[in-house]
Structure 1
Amino acid sequence: MKLFLYQDEKIKNFLPLTYLRSFSSLRLGFFKIIDYFKNLFPKTAIWEIDKLPINLERGYYLLIRFLPRERLEDWQENITFKYQGQVVGYYQYNDKKERREINLDGFLLENLWDLIKCQTEFSPIWQKSFRKEKLARNFSFRIYGRKDLVFINKNTKILGELILNLEKGPIIIEEATLKGFNYLEGPCYIGKNTVIDNAKIRSFTTIGENCRISGEIEASVFLDFVNKHHEGFIGHSYIGSWVNLGAYTTNSDLKNNYSSVKIKIKNKIYDTKMLKFGCVIGDHTKTAIGTLIPTGAILGICVNIKKGGPCEKFYPSFYWDKNKKWDFKRLIKTMEIVMARRGEKLKKEDRELLKKIYEKKDRPI
């Protein structure tokens, strides 16, 4: 049986995070989105397609923005899947036109802020089983809660004191390094080759691979190669790859009057209907020392905030200073220097994609 994950027009709502990656490679909880489906359908061939085809072959078809809570059954008839009145997929059994409707439980991602809502409210993304031989539990640290919810890779280095609080959920630490004094609350995920250095990481936080992390983080997602190696708070936020947060960069995730957080994208205002929502920061963006990011801020890709203190609520991609764009050659040179320090190279296809985005006049973010 095959599972086809198809996109629709709302996939553009996840810019700037999807400028330089596919939607399926975004992280939530313990998974990349594509891996969530692989974990849910372990014996099913999975294909990503740009749109729903007119003629369906036999198999499952699911909107990639919809995360089902449970694995789907096998039926002997054609099915239309719905979630809260919206069509989110199909099961094609034969060529007959008749279809039965079935309501599914899950989470439908419709906008940027839904990523954070899903991170904190959709429990299946924090559920995963592991082979015993892959993970070891013979480290010395203080634990509050169930010990069987701690999964630490046997090659992890713990160089200092570590406190793990499992009262709200499991903690997974891949092949990482933890230095100094660190406090982690579950559910929480720490990716491979990441360094955690004197950090307080609170519940519902996902840290990708090859990150450098210090300070305080709550209910946030950090993609790979993020550098936050200094003090400062990031809460209820989604941070793209190769972002560098200057020392004491801090964001607000709660308004003083406890009202719903609103975000601004260009000249449009959107109500998230969320009490807590911090910021979204696109890939390769950099903040100055002491940058203070307001509630609900959106920063595009390759933004350079040169001065500390309170910043604006919206920055378009490639922002340099006073509504100027980065010079493209200087931007590429800087990216190559940054990536080389981590042993990585900017691929030709990525450079060409950046050039295409840079030159686009009607860019939404």
Structure 2
Amino acid sequence: MKQPKNVALLVVILLLVLLASMTAAVMVGSVAITPTTIWQVIFSKLGLDSFFTSSYSRSQEVIIWQIRVPRVLLAATVGAGLAISGAAIQAIVRNSIADPYILGVSSGATVGATSVILLGAFSFFGIYALSFAAFLGAMLSVIVVFFLARVNGRLSVIRLLLAGIAVSLVLSAISNFMLMMSKQEGGMKAVLHWMLGSLAGAKWSNIWLPILVLAIVYTVLRVYARYLNILLLGEESASTLGISIEKFRLLIIVMVSLLTGVLVAVSGSIGFIGLIIPHIVRMLVGSNYRQVLPVSAVIGAIFLVWADAFARIVIAPEEMPIGILTALCGCPFFIWMLRKQKYTFGEGGS
């Protein structure tokens, strides 16, 4: 598909689709709820209930506002965050199969989460212990990768990728060892469920930080979108145009790692979004990061909102880990993309 002349219009249309998708996702569940009831509750909570007559029950209010709305908001936030992180990291390392987890973020977070679930680590943090440990593990893994990737004070892309793979393998081995040695059947199931991704723990108290970090990181990436475009041309071109490649690359990697760490801490490891969504977007609007970033954010949000909705109903009353659904959707597309001869990284496709 050729690049649209008016990407702003495309973003507006996608935002409307996202709003409709989020409304539909709030409707999904064991208790049937109408769109009218959903928006009555939302407007009421926003102090706009004077414009209409409320016709919902207290139980409907609790289900909508305390359970479903936070979950759908978190799904949109995580989807958008992983999508823009994937787009940014692919430009930084100039590798079309890079994703936000390539620096060991996911494996580090898994070690942290496993230590809390199976060993009771950081119990003094109470209900925030799991998120704190996952974020701490993610950040420590990134620091180790940075340390291994620096050569003579320079950050080598090849060493960065190799260090990320090596650290991920070591941390995965540690997580698997803890699982193997554990005798807590319930704990093992909880760890596996977390490793495959879940938004079941969403509540108002743990969605504001991801939203704030997403807003900050998106703003930074948007400001430096021109630099990301130039970096696609190669390091020589970027240096010729006066860009400090080392400092810029470090800034973007820190931003992406921070965002991914926060998202993984509240949702577990949800794969393929950061890998697939940027490719879809580049085929739609080309490789200009001024357009790739906003479109990636909205499409990523839409995708995960629907994936989470299906995860809740596909094996109801049980809940399927959302990472399974994203993989089932992502793998066929990725295979098709690899077989599509006209698609190349950095071009819009056709």
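With mean count of other Cβ atoms within 10 Å over residues 57-64 coming out at 18.9, pick the structure among 1, 2 it was computed from.
Label of the originating structure: 1.
The value -3500 for helix-only ellipticity at 222 nm (-39500 (n - 2.57) for each DSSP H run of 4 or more, over all residues; to 500) was derived from one model only; which of 1, 2 is it?
1
Upon calculation of relative contact order in percent (Cα under 8 Å, 6 or more apart) from the atomic coordinates, which of the structures 1, 2 produces 10?
1
Thinking only about distance in nm of label points 7 Å out along Cα→Cβ at positions 41 and 329, which of 1, 2 has the largest value?
With respect to distance in nm of label points 7 Å out along Cα→Cβ at positions 41 and 329, the highest-scoring structure among 1, 2 is 1.
FRET efficiency 1/(1 + (r/R0)^6) of positions 185 and 297 (r between Cβ atoms, R0 = 30 Å, to 0.05) was computed and gave 0.15; which structure, 1, 2, did it come from?
Traced to structure 2.
Looking at structures 1, 2, which one was distance in nm of label points 7 Å out along Cα→Cβ at positions 49 and 89 calculated from, given that it came out as 4.4?
Computed on structure 2.
All of the numbers you see were taken from the coordinates with simple rules; none came from a lab. Computed from a prediction, not measured in an experiment: that's the story for all the values here. Cβ atoms are built from the backbone, for glycine too; each structure is taken alone.
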